[in-house]
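Derivation of every value follows stated rules applied to the coordinates shown; laboratory data play no part. Everything numeric in this text was worked out from a predicted model, so none of it was measured. Cβ atoms are built from the backbone, for glycine too; each structure is taken alone.
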Structure I
Amino acid sequence: MDFNVIDYNAVPDGITKCTGAIQAAIDDCSQKGGRVVFPAGKYMSGSLRLRTGVELHLENGAELISSLDEADMIDFSKDFEDDNEDTGWEGGCFLYACHERNITISGTGVIDGQGREVFFDDEPEGSPKESPLNVRGYRPRMSFLEDIQNLTIMDVTFKDSAFWTLHMAGCNGVRIENVKILNNKRGPNTDGIDPDCCKNVIIRGCDITSGDDCIVLKSTAPMYKKYGECENIVVNGCILKTNCTAIKIGTETYGAIHDVIVSDCVIRDSIRGIGIWSRDGGEIYNITAHHISGNTRNFADCQKRCTGVCNWWGEGEPIFISATKRADVDRLPGKVHDVYIDHMIMKSEAPIIIAGEKYAPITNVDVRDIKVLFTDQSGRKGMTLDERPSERGRVPGRLPEVVLRETEDVTVEGILVIDDSMKEYITET
């Protein structure tokens, strides 16, 4: 059955808040099963609680717009206990579901987070135009979907998120296919897709532009306590553009993350390509990435102190694997082992980094059949080994094309070329 939101007195003018009308349609749909349909038009709403058996379907020309009024939002995290300040649980969310099953978000319409209302640029004239924007006001997530059995998201465009876009926590059986995420590339914390302690996830054919990591696998403290490890993740055929890392594992790694396959993806103008951060004790293993192409490059820092994020992590590395302690935290990282990367073709601005510690060596990493051209793409004026967040922080200096520290059984084979523009900053290994 179709439940048309217009029949519930939703007003498609983009101004009138339709929260009650849309929620009534969702609740009725959940009783019988079917679709909540949004015809062409603009629908402003506060938080919506998705229910079992409901398909949220946006027809062509339909836009579902998130309110930015804190009073309209569900505070999903008020009872969470989390000792990792980087997780950023505050802020509430627009689309919410918890302990439900068989939920679908579909259609060729748009879900709009209104991030343009919370990001601003107050840099002096002449400052780099790729540094992070400042933030103001209330920034809800686009979604928080916890413990959903059988979650499908397909064909929809998510636009202008003010914070993380698709955050799935403890979900099992997730399919995200042919989705577009179009966020501000300078907007802090605008992650694309965050599977957090999820199992059996397929992400296929997505086009993601974000100001934070495009696809990032996590094992946060509160979700790991409830749902265990993050495992069985497949990412295939995606186009990824971000001022941060295109495919990332971590930094939140309280539980194990394992059995991950990334294949046939294009990375464009990202600060890092494939990245692994072990920080919180969880083991990371059985990670495979193959047939990856594109470019990584450095992005400019702010020239004056920002009120928000002051620079992007990274320098333009095609591969970054790191196991080290956080700053001011008495907690050891977990083991990183059995990582396999092959058939990567990249134009990059910084070395391949594989860096562990005596207390956390990185073992059994095999990088083969790669081709990397190290070439200046940003007019850089120096090189830095950037391991944030960590007690090592940022250390400037000339680096070899492959940086290895505290590793065992690591192989890097391929064609690595340093052109004249980078010989001042990168040396042959």
Structure II
Amino acid sequence: MNKTALCAAILAIYAFSTPALADELSDLKAEIAAQRQAAAAQQARLDALEQKLNGVQQQQAAAQAAPAMAPAGASGVGFTQGEGLSYVTATGSVSLYGLIDVSYVHANHANAKDAQFSGPRVAWFSGNRWGITGKRLMGDSDLNVIFRLESEYESQTGNMDTAGTLFNRDAWVGLESKDLGKLTLGRQNSLARDPAASAIYGDPYGPAAPSLEEGGYTNNNNFKQLIFYAGTATGTRIDNGVVWKKAFDNGLVAGAQYQFGGIAGDFSNGTTETFSLAYKGGAFNIAGFATAAKVAGLADRSVSVGGNYQIGTVRLNAGLFHYTGEQGALGGRTDKAYTVSAKWAPAGKLDYELGYQDMKANNAAVNGSGNVLNAFANASTAKATATGSRSTLYASAFYHFDKITEVYIAADHLKLQDGYKVAATNGAKDQTQLAIGLRTRF
């Protein structure tokens, strides 16, 4: 075969084989592309599974670090230890919450024979309580309807703190927004005892900064008594009350309270009017109030000013109180009182408190046993008066397991002078008490 014929044969073979090779090449390319797409999809699936695994692991770690279950999404039911069980929606919430404080007390002069007492008593620092609170957003504004129902009980017996009154602490409804402030209607704290007023300096256990929340002093001990100067015609809480509080951008917190008397034909009897003003200054806070009440037709008035100052880990508190009360034929009563206290909260789980208060009463009405009546008490049937003073030195230490639970030890020494008598000392001129306790929230 000559060269020309050989070349022609090769060209013929190539011409017939080229379409087959081209088809095979296209198939290979298509298969490679398909495998690459499958690999990419598989990798995306693996990445998604890894992200899901990481999310589950993070949730488990968070659950172990803090015993809380937050509501999922925009709505749901969640339990946060120390803050209660809540049902939350995009426009509101309802929460069930509570607190238990148990105190064991040792005291001298526990009866007329000067016997000593050791055992459980009404909680020293916090009234035992359970309650329901909630809010609901109204339309497209920031206006919320708010409410609270709160009941107090005695931990040592389970009895109601106020017999026959289920929601003796709170039973109110109201409105709240940034522009309006907080307006509440019903049974609630006296404005004068709240953090918008004297709660920031009445003792070292309350909040340092003025706010719109409710609050007060310690619950049941010989250094609680200043709270009665922050009272009303119905004690340290008001029935038939209207309270307005507002926090302004410049640090001022203002409040006003009116308690309806509810007596037909005598609109002023049983009423209380209070005005408060506070300044939230960070390390330095100041507050004060003025109250006028009509109790059994007699006028009672109280004014107070005080504040606190934070120096490093130490908070210093001080306040002055002045009270006057009409007592019919017994003449007028005038009280002057002051308090100083400190709280030291170094880094760690312990904090320490120390305080002193002095109350001087001039021509104060006494009951049938000769014990001085509290400020704003009904003095219309009293037959005698007394002049004297009571002072109390107290101290405490708290060990906080966490933000929910703590144990404490506390002591106080009460001293009475001149004609000042109180039922707790059973005729003695002094009393010393020691308490240990456990408090937790749910």
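What to note about this one:
- Percent of Cα pairs over 32 Å apart - highest-scoring structure of I, II: II
- For the structures shown (I, II), distance in nm of label points 7 Å out along Cα→Cβ at positions 101 and 349 is largest in I.
- A value of -0.34 for log10 I(q)/I(0) by the Debye sum over Cα atoms at q = 0.10 Å⁻¹, for residues 293-396 alone, calculated from one of I, II, originates in structure I.
- Distance in nm of label points 7 Å out along Cα→Cβ at positions 45 and 261 derived as 8.2 - corresponding label from I, II: II
- Of the structures I, II, the one that -1500 was derived from, the read-out being helix-only ellipticity at 222 nm (-39500 (n - 2.57) for each DSSP H run of 4 or more, over all residues; to 500): I
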